[in-house]
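Presented below are the structures under discussion, each in the form of structure tokens.
Every number in this text was worked out from the coordinates using simple rules, so none of it is lab data. No experiment lies behind these values; they were computed from the predicted model shown. Cβ atoms are built from the backbone, for glycine too; each structure is taken alone.
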Structure 1
Amino acid sequence: MKKPTHYVARKPDEQGFIEYPPEEHETWRILYERQIKAVENRACPEFIRGLDILGLSADEIPQLNDITEKLRKCTGWSVARVPALISFDRFFELLANRQFPVATFIRTREELDYLQEPDIFHEIFGHCPLLTNPDFAQLTETYGQLGLKASKEERVYLARLYWMTVEFGLVTTDQGLRIYGGGILSSFKETRYAVESSAPERLPFDLMTALRTPYRIDILQPVYFVLQSLSELHRLTEMDLMAQVHEAMKLGLLESKFTPKSP
């Protein structure tokens, strides 16, 4: 997870307050205003409720202490300030302790639509609203606990589960197909693509298939897995997930549905 980056996370003062320059608040405003419109009638109800609970707005980049205060009241979670990129060990350790890592930088205007490093908009807008939901929060904690103890090879398979659920998951609701994955919910282009385009496959969620499905981080996803409800996430935490990982490792990967990335 540690790769070169030109972004530098901002540090708080003694009271935990992080000062952002006006141009960065303006970047947040641009991202927030276009994304809040994009998620309307596309995001799952639990995400919309989470937005309301956190009190996010276009006015300014939120302070981590404020987000933590509201998350703790719902699910006992908090957010932890981290550099732009952290090690896998640190990532899993934080999740296992109900702390969601947030890098305190925001993307430049040149990378408004896509950047590889998760910035504060991706983490706060994309993921934190659903951390107010007990089922989503429990899966995220369980994932951290499993990843902390897993081998390098096991982590590769666990990463696919995280990708297909926490980052790029869809769910069936009374209002129709909706998004709960933070990777989609923080992406202007993919929000529409994931639920409206005829290009990707949308498959009923199957754990073994998800564990064995290749993915790329730098393209619109060719396949999404659809839950019947977010309660399926809680049922995953009651399974022996590592036994399923080991079975997936024996079976190997399925054929990829995308063109391999050039070296």
Structure 2
Amino acid sequence: MAAERSTADILDAAVHVREAARSATSGATGVEPVLAALSEVMEYDHASLTRWDPLRRRHTTLAGSYPDDATAYIETRLHHDPVFPVLRGPARGGLWLRDVPGQLLAASPGFQEVLRPLGIEDGVAQCLFTADGRYVGMLNVSTRRPRRAPDPARAVVTLLTEALAAAVAPHPGPQAEEAAAVARRPGGLSPREFQVLGELTAGRTNREIAERLYITPRTVGTHIEHILAKLGLPNRAAAAARAAAWGIEAS
């Protein structure tokens, strides 16, 4: 059992996770071996690695063992769950189920409607960020009683996040270049600038846009400056009017 393993055993298992993640990052393998290696760090009943799609505003499962309804929740509803802002908080550490305040669990559809019926009593949800701060996806791990991750495993999961982020992030290549070409928008806007432009049509503040797109308010301000410069417009109201004329709406 994972709980009986020594710290040295868990650290050895973490090395295998990093190796599997490195192989996935290079494109040599998918991310399935990463989850398999992670089971040697902590025994689990369900787990998944997902990639965040900023254009479609949803997660896509790259590998996982959750039931279909739980997978659907992770992909399309988890980022609206009251727990999610805590996951993406400034600390950016994994959120373990046993550490979540009871009132937050009571307000979480993800726990009440999805995890609780599965008998889940512990596990971790970890947002994944690249070295340059981009949010690229999530690790979700769930366990039933009496499986609980030993303390060294909790620390190791946090240490592995950069490697896991690299594994789930989109990899450059011909398909990525083609997708980027398709994503070009009017006025030479980047896909992210196009998203911000759409949010302006709803009259949202920089902070509100930042919360919806999982970026900082300062980054939103920079995008708006670029939008105004590229489109030759004087202010955000004019940009919102231009977006409406083009039929662009907030996602």
Inset, instruction - Figure out for me which of the structures 1, 2 the number 10.9, 35 belongs to, where Rg and Dmax of the Cα atoms in Å, for residues 155-194 alone was derived from the coordinates. - result: 1
Legend entry - Top of 1, 2 by percent of Cα pairs over 30 Å apart, largest first: 2
Legend entry - For 0.05 (FRET efficiency 1/(1 + (r/R0)^6) of positions 59 and 211 (r between Cβ atoms, R0 = 25 Å, to 0.05), calculated) the corresponding structure among 1, 2: 1
Legend entry - Of the structures 1, 2, the one that 1.09 was derived from, the read-out being Rg/Rh (Cα atoms, Kirkwood Rh), for residues 99-242 alone: 2
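For FRET efficiency 1/(1 + (r/R0)^6) of positions 27 and 171 (r between Cβ atoms, R0 = 35 Å, to 0.05), the calculated result is 1.00, so let me know which of 1, 2 that is.
Computing FRET efficiency 1/(1 + (r/R0)^6) of positions 27 and 171 (r between Cβ atoms, R0 = 35 Å, to 0.05) on every structure in 1, 2 gives 1.00 only for 2.
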